[in-house]
Structure 1
Amino acid sequence: MGSFSIWHWLIVLVIVLLVFGTKKLRNIGEDLGGAVKGFKQGMKDGSDTAEADRAQLSKQTIDAQVREKDKA
C-alpha cells in the first residue's frame, strides 16, 4: 500500500502526457534546465567574488595601538 509499483508510475506518466502534451512538457523542461544553469552560474560568480574579496582583505595591513584600561 505504501509504495507505488512501476505500473502505477507508467499510468501516471501516460495521463500527464495526455493532459499536457509533449510540446508543453518539453518547454517546461527547457525552462527548468535554463533556471538550473542560471542558478549554478550565479553561485559560481558569487564564490569567485567572495574569494577575490578575501584575497584583497588579506593584503591589507591593519595598524593599531593597545592602551591599558584605566582602573577607577
Structure 2
Amino acid sequence: MGRHASTSIKKTEYDPSTRILSVWFVASGKRYDFERVPPETYAAFRSAFVKGRFFNDHIRNHFRYRRIPD
C-alpha cells in the first residue's frame, strides 16, 4: 500500500496557462475550479502527504472558486 489516495479529493487537474486548479470531490462528485492558483501551490498540493488537509489549509478560502455544473 504505497499510494496515499485522499479520502476527500477524487482528482485534481491544473492548467498553468490559466492558473486554474480543478478539484473533484469524492463525497459530492462535484467539480470546483479555483482561480489564480500559483504553480508552486499546485506542486505542493500534489506532493502533500494528506491532500485534504493541505487543501483545507492552503486552498479553501484562499482563492476565488466556482462550481462547474455537471
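What follows draws every value from the coordinates through simple rules; no lab data is involved. Computed from a prediction, not measured in an experiment: that's the story for all the values here. Cβ atoms are built from the backbone, for glycine too; each structure is taken alone.
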Read-out Cα extents along the principal axes in Å, computed value 34, 28, 20, structure in 1, 2
2
Top of 1, 2 by mean count of other Cβ atoms within 10 Å over residues 26-33, largest first:
2
Tell me which structure, out of 1, 2, gives -26500 once helix-only ellipticity at 222 nm (-39500 (n - 2.57) for each DSSP H run of 4 or more, over all residues; to 500) is calculated.
1
